[in-house]
1. For mean count of other Cβ atoms within 10 Å over residues 53-60, which of the structures 1, 2 scores highest?
2. Can you spot which of 1, 2 the value 4.8 was calculated from, given it is distance in nm of label points 7 Å out along Cα→Cβ at positions 77 and 125?
3. From which structure (1, 2) was distance in nm of label points 7 Å out along Cα→Cβ at positions 13 and 45 calculated, if the value obtained is 1.4?
4. From which structure (1, 2) was mean count of other Cβ atoms within 10 Å over residues 61-68 calculated, if the value obtained is 17.5?
5. For relative contact order in percent (Cα under 8 Å, 6 or more apart), the calculated result is 11, so let me know which of 1, 2 that is.
6. Name the one structure among 1, 2 that helix-only ellipticity at 222 nm (-39500 (n - 2.57) for each DSSP H run of 4 or more, over all residues; to 500) of -11500 was derived from.
7. Given that Kirkwood radius over Cα pairs in Å, derived from a single structure, equals 24.4, which label among 1, 2 identifies that structure?
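Quick note: the coordinates plus some simple rules give every number you see, no bench work behind them. Nothing here was measured: the structure is a model prediction, and the numbers come from that model. Cβ atoms are built from the backbone, for glycine too; each structure is taken alone.
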Structure 1
Amino acid sequence: MTRYYSATAQDTTLTSSVTNSSTSIVVAATTGYPTSYPFILALDYNTSAEELVAVTNASGLTLTVTRAYNGTTAQTHAVGAVVRHVITAQDLTDAQNHYGLTSGVHGVTGSVVGTTDTQTLTNKTITGAVITGTNLTDSGNTFPSNLGNTFTVNAQTGITYTLVASDTNKLVTATNASAITVTIPAGVFSVGQSVNITQLGAGQVTFQGDGTSTVYSTPGVKLRAQYSIATVACIANNTFLLVGDLTA
């Protein structure tokens, strides 16, 4: 339970007596008291009759209270009994317990994200100029060990090549003196996956579907020149967008 505090709350006194079953108390003043609830008061502060109560509402000088807070005992309190806004043992206990929690803290549902623990994260948005990691996976696809600096190369030297699932997030290099045809197949890639292809040789790279897949591109489906690069992005089921340094 969240409790509220004030550094400027002043001591006051009861202006009406309180029985051991009363659910409200009347005080002489509420100077500096918190304006949010609950907060804790000690009645008959620093005496053998001291009782802690949780203030749950206020109407002027009349305070609605929950009695016998934090293990104290509901007692009768006379007119003039000292009333003080206090911190309690429960506050310190809650803080100590909080230090040891691994889940359900700071309003977060689920486990706290650690820096060394092996954990599964769901529905997290990661932002930053450079994101690095080791063996990061998404739906079974392993990303490079350092997303900001490295990638995996699949070097192809033939005149035909059909993309495969393991090409996801890789750079496919096409190197041949003759023209090269790269086929983008259906039933291999999921929406959101992509592959980069570059032409390293003199042979021009042309992209095509496999008869079932659909490929959208402008101005054409060929890499423009040696060292040109393009990205094949799966944007819908068996549907691909080809973008990069292309020509008709």
Structure 2
Amino acid sequence: MNPRYAIYFVPAPDSTLYRFGAAALGYDGYTENDVDFPGPLPMEDAAWRDLTREPRRYGFHATLKAPFHLAQDADEPALIDALQAFCRSIEFVPAFAPIVAALAGFIAIVPAAADPVIDRLAAACVTAFDRFRAPLSAQDRERRVVGLTARQAANLDRWGYPFVFDDFRLHLTLTGRLAADRHAVVLAYLRDRLVAVWGRGLVPIDRIALVRQDRPDARFLVICHAATGAARQHANS
């Protein structure tokens, strides 16, 4: 077994936002169980299952450090320890106003406005956990470099992922790529559902999760999640 790991923002398992996202995808990454889709859907269940098939593998999340294999001198317990230490070191809890938007053909929850604090947190995750990452294979590099800008290709070579730093945008994916004739219907449906369950409140990035994929065809599972130091202090105050 040669699992992949990733560092994600995953809302708390009992939060309204997480339950909404898990239901939209049909999968709970904390329990590894299937979840009933939210109803009534704007299409047949089978069609909804098909359009959420790809993001269902990853679970409801926002990527902070993209999936990677472990370096030869790294192991899972050390990675868990590093995640917990990293979370204790965070002295702020960024929060964002969520909106549902279309991104490159798929639909996701994104911040209504750019936030440099969120961007700095993501950049810190990219650099802090890179010592655990095995280099990309030549085959993976060749497959992923297609269509990238020069800067993105350089990030791919250095950090194992092209969309970091200036090319990063926080997003919690809700669908795969949509056919043009379904775009407007699905976008309107998910926007209405998010407002109905979440309202206009801010989403705090108050915890970070370590997830693992045991096989290429397996779904990612949360194996460790920790509140940030700032979030723990707030809870205890």
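1. 2
2. Answer by label: 1.
3. 1
4. Only one of 1, 2 returns 17.5 for mean count of other Cβ atoms within 10 Å over residues 61-68, namely 1.
5. 1
6. This value belongs to structure 2.
7. The structure behind it is 1.
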